[in-house]
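Given below, in the form of structure tokens, are the structures.
Just so it is clear, none of the values below were taken in a lab; they were calculated from the coordinates. Just so you know, these numbers come straight off a predicted model, no measurement behind them. Cβ atoms are built from the backbone, for glycine too; each structure is taken alone.
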Structure P
Amino acid sequence: MQDKNITHTKLQSWILASRPKTLPAAVVPVLVGSALAINEGKFKFIYALVALICSLFIQIGTNFVNDLYDFLKGADTEKRKGPIRVLASGLITVNEMKFGSFLIFLAAFLLGLILVYKAGLLILWIGILSIIAGIAYTAGPFPLAYNGLGDIFVFLFFGVVGTTGTFYIHAEKFSAVAFLTSIPVGALITNILVVNNYRDIEEDEAAGKKTLAVIFGKTFARYQYLFLLAASFTVPAMLYFFYNFRFWILLPFLTLPLAYKLITMLYTLEGLQLNRTLELTAKFSALFGLLFAAGLTL
């Protein structure tokens, strides 16, 4: 339950709406893609910085639209188990959120033109598609999150597109290795959504939000979480054994004890208790990504 006695300034409300704990999902793809560029001697700091800011803006804009349309569709109510939402709590109005979403996506687009100038029109199309997908996640006639496609969206755009796109900005090429490095990024960020949807099955079903957890049930969601974890650890091993990376690429295996803890939490906790699992899953994604980027760099 949300505490109505908590007061927020307007700035605090917008920060809350940006969902700071989710922002590693915007950082890790740029970090890993840039690390691979360093490995190949193609890294350029200024473009990495611009890509990072654009990624953060798109993530925040997606969160704004998600807050807006989950509220309008009745998926966010005062009974929700997750963190406080600004529209459901009356901290920000519908019109304010619409305008805020427009501004943040516009800022991402305009700043992204720097990357288009550097790397070409392909980056323009990637940026436009990323913004459209961020809006279509919960808005439009066929919202992805309401039709079982949210997980695919997250894996593709925060994993494959974000990581390989960042690498392309530096190296102006795609590669099999760039695609492989995107898999753990997308898988672990998707797991954040898996826990969120696992926790909210009852509320989402009541609101007509057909997530994969709603469609296939809790057992499927648990197996999905395990599969994405396993895929994430498989990639560093593949890079070590088949692509001649040094043993540093195995640094993410240091997170195995935390991975085991998360699996245990998912199988034993329920309801509000899963908020801790959600938070730790996000931190795990960031830690794994940091170690993976370090391994690529070294």
Structure Q
Amino acid sequence: MTIGFVGLGLMGAGFTKRLLASGHRVVGYDSDQSKVAEAAGWQVEPATSLTELARAAQTIFICVTTSQAVREVALALAGSGEISGRTVIDVSTTDMGITTEIAAACAAAGARFVDAPVSGGPPAAEAGTLAIMVGGDEAAFAAAKPVLERLGLATHMGGTGAGQATKLVNQALCLTNYVVVAEGLRLAQAYGVDAARIPAALGPGLGNSAVLQAVFPRMLAQDYAPRGYARQVLKDLELVHEATRAQHLSMPMLSQALTLFRLLISQGKSELDGAAIVTLWPEPDAH
């Protein structure tokens, strides 16, 4: 199968490498031509426009940063006249209102559409171990499932928007955990515990989490090279905040994490990894 892939940033790089390793031909497009040139280094074929990409591919992925960017790409694809019979898969974290709009536009253009946001980051995308939360009708899911299963565990959560709703739950759990893990690190350091042993020591217990295992060591090492950008964490927290407000839900832990990531971004750290949230707390003197 020829896959069209829109968005060749950190996640897009992981996705396209995995798809190529799975035997697919991949045609890529990004508004940043330097990313297109970089992806050519691992055999992603460049498309000069979304129309050219749509013409070449049977399945089209959208993996861009903002909901508005997703909307612009999806509507351009739908308006290209080239996506009838295609399957369009949005793996971005997208506002549910926009998801509903672009699903309708794809259907009007004769294409199938699923919202399929993911969790796990670029390494999991490249390894094919992502958690993939899928919304869409049964026929669209059936069409998308074979390629999604090359990328990780794809779970059909319901109709259009159900994937994005599930991603909100994921982000509420995951991104507040960044803050809690940062506090745990500073607590260990304050009492002179060998913090490097914390992930292994807590691994079998209820305090364990994927964030503890993956992010705690980076916080300890002060390794803030981006696996995902702090600005993207803030974007997702803002998205969850808006969604909870629409349902009149009180989520005080999420609100606190949102405030802290806003503070981190205000300090000019938007291009660092989300693990940089730990820098808001000074390193304590061990007792």
Entry that produces 4.6 once distance in nm of label points 7 Å out along Cα→Cβ at positions 106 and 218 is calculated, selected from P, Q: P
Structure with the greatest value (metric distance in nm of label points 7 Å out along Cα→Cβ at positions 210 and 266, set P, Q): Q
Label whose coordinates, when distance in nm of label points 7 Å out along Cα→Cβ at positions 66 and 122 is calculated, return 2.9 (choices P, Q): P
Mean count of other Cβ atoms within 10 Å over residues 114-121 - structure with the largest value, from P, Q: Q
Of the structures P, Q, the one that 2.7 was derived from, the read-out being distance in nm of label points 7 Å out along Cα→Cβ at positions 202 and 250: Q
Read-out helix-only ellipticity at 222 nm (-39500 (n - 2.57) for each DSSP H run of 4 or more, over all residues; to 500), computed value -23000, structure in P, Q: P
Read-out relative contact order in percent (Cα under 8 Å, 6 or more apart), computed value 24, structure in P, Q: P
